[in-house]
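No lab work stands behind these numbers, since they all come straight from the coordinates. These numbers were taken from a predicted model, which means no experiment stands behind them.
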Structure 1
Amino acid sequence: MNVLVTGSSGQLGSELKELVFSSKLEIQNYTFIFADSKLLDITEHESVRRFIIDN
């Protein structure tokens, strides 16, 4: 299962990214996709739709 995390450069996103990529959190069968505003503009519906389809 893919998990899209938007705002990955913000406080919550960066803390979650650190947990996912560290050995502190054991996650199986999940693929995390971290997107900041440079990668994905969540205010543009079509951009979000394409991003989800492509990933």
Structure 2
Amino acid sequence: ASIEVYNMGGSKVMDIDNLMENHIDISNLDNGLYIIRIVSGNETKNVKLEVK
């Protein structure tokens, strides 16, 4: 699986290819809303995340 994290301005702020763990470190993200795009095989899921 791969993970892409976008801020609400549409800029990619994180990109992880070949994710082997079941968690990602978001401690470096500023407070705000983000869209997380998870791609696994031919499936894609977008999840909204609020960092406080």
Structure 3
Amino acid sequence: MAVIQFIQGVNEDVIPDVRLTRSRDGSTGTATFRFANPQVLEAQTTNKGT
């Protein structure tokens, strides 16, 4: 299973809303991840990144 880590070794448990876009010719694209209340911004988690 894939995980997202904003801080190395700390998995983000919140599942994001993912939106995919592609250029008209299909040569490029982007993936946008939106997190509702990500754990990385919680007070006890922010100290792990230092």
Which of the displayed structures (1, 2, 3) returns the greatest value of Cα Rg over 2.2 N^0.38 Å on calculation?
3
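Once relative contact order in percent (Cα under 8 Å, 6 or more apart) is calculated for all of 1, 2, 3, which comes out largest? Don't skip to the answer; put the middle values down first.
Details: 1: 40; 2: 37; 3: 34.
Checked 1, 2, 3; max of relative contact order in percent (Cα under 8 Å, 6 or more apart) sits with 1.
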